[in-house]
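> Right after this note come the structures.
What follows is calculated from the coordinates using simple rules that are stated; it is not laboratory data. Just so it is clear, the structure is predicted and the values come from calculations on it, not from any experiment.
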Structure I
Amino acid sequence: MKNEETGRKKQKGEKTKRKLFNTAVRLFNQYDFGEVTVDRIVEAAGVAKGTFYIYFESKDALIAAFLLDYVNRVDTDYRATLDSFPPDTNASQILLSLISKIADTLTGTIGCQSMRTVYKLQLADTMDMSAVKGYDRELYGMFADLLERGIERGEFSPILPLNELTRHFVVAIRGLSYEWCIRYPDFDLKAQALSHFQILLDGIKSN
């Protein structure tokens, strides 16, 4: 009986936490992070303010959880793009398709304003931003996998160690994203990204 009651409480707690999280996600998608206060979240969720702090240490902690969840879902979508290609497809073609998909996601789904906010949070360094700041993100693993595949098949020259080569590709997409944010709307992210990565790929192609 006691175990059943504990199980019900745990289930109720998870439901409340998910309700708070989903409410915050909806508000984050509508407003800038700075406009979404804890008071606004709990009011929209119909939950007492004290309850919020049972599940989240602060709004920053919730934002970090939101970003981690979002990054994981986006990376799953990117992985599906990679998996849709036949095994014998050139690594260059898949990489350019991945870059195209990333550009479409940034411009059409995430949006410039949200990306600017993410950059602000990273620069402020007041919360855990490892989901988007670190180099162990699944997306960057996809870059490594494709570059390694191209090297093994003789498509690319091993001019640099794989981890160093991957880092250059990661820095490139980050730099292009930042350039888009500061020059928006006068910067065509997709066109510029495809052009830039074609130059990178041409530079490592085997003769």
Structure II
Amino acid sequence: MEAQTKETQDKMTPDKSLNELKLGNQRFVNKNQLNRDLLQQVKQTSTGQYPFATILSCIDSRVSSELIFDQGIGDIFSVRIAGNFINEDILGSMEFACKLAGTKLILVLGHTACGAVKGACDHARLGNLTALINKIEPAVEAVTEPKEESQRNSSNINFVNSVAEKNVEMTISNIRSSSPVLAEMEEQGSIKIIGGMYDIDTGIVHFI
């Protein structure tokens, strides 16, 4: 399997990029990953990189974008932060990836049983983690069910997963409202901004 080149990147569209991630996840789930010589790809990408997608995901050790989408070296930009939210630095990285480096798709990827989301559901407070949790808590408030306070915490995994999905949706909205560069690119059709949820039990990504 050859590494991405400028020519192959130019042929990718937002829809083709999304389809490639879907196919890659299917290969991962079916244990049918492509055969890659990663050291060869190191050499092939030593003079430049031409990824087709940018993925914002959680730092969770079980959610490696390269693995769960069966991608090699030079295929995707991978941005990782607990709770997969955005800030100024992440937005700048995404703008570089899309506007300057040519990726055609931004995927905001949450996952089930997310520890950062659990912390937000419980309104945890601990050192610098407090500021991080504060950024996810709006998604907790945005999920209206269940109404019983006793069910609105990390012990209710269905609530946790609903908050994780809502956090993905709100992050996408924040990207569009906070980055005129990316919003304009999406309006022009040169990129797509989408969301997904990774199931840590099955390995399947559900696109939303």
Structure III
Amino acid sequence: MKIIKQEGKTVEEAIRAALEKLGIERENADIKVIEEGSKGLLGLIGSKNAVVEVKEKVDHVKVGIEFLKELFLKLPLEANVEVVEEETNEEQIYYNIESKDLGIIIGHRGETLDAVQYLTSLVINKNTNSYYRVILDAEGYRERRKKTLERLARKLAEKAVSTGRKVMLEPMSPQERRIIHMYLKDDPRVITYSEGKEPFRKVLIEKKETLDNE
């Protein structure tokens, strides 16, 4: 990131000079006034120039796209990355990938997609005071996977209720475990919790009556 420290007779003059050197507009810059400057006695003796520090604002959405494009180019995989505007806001950036190599990009139960999503989050949130939640989708995979997990959660909750025994799911990512927990949180018959250490942490579903009788 290029930073310009610029002097000028006034703050505005220093800012204009810095913006010109960076080749950016004012709305795309972070500006810090280091020294207001002063005219001195009678505008002649002891006068000081204004000093400002100007740097280009980071476009976090663009940073993510450039990282992903470079990554797929190196793999190499043909992929088109776009921002899902309706799902992107000041706290979240949502990308969608279109590719003929979706199977490779998604991986087993989304493991590769999750790994790339994690790396993208690290790149976007590096050297920033803000934090953006990054979601990486692949032609609607996230929603399809969510529905599959919800069906599984419903089926296994019924099993826990009918047998009175706790049901343990296979190890899942934090994102997928959260889907199970959220789907069953309002079911009065069962309770869900996680056990184990990453990456082998699992969700358990247990009948509430079993817990009450212990």
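> Out of I, II, III, which one gives 23, 41, 36, 1 for P(r) over Cα pairs in 10 Å bins from 0, in percent, for residues 19-58 alone as computed from the coordinates?
That value comes from structure II.
> Next question, about the same structure. Ranked by percent of Cα pairs over 29 Å apart, which of I, II, III sits at the highest value?
III
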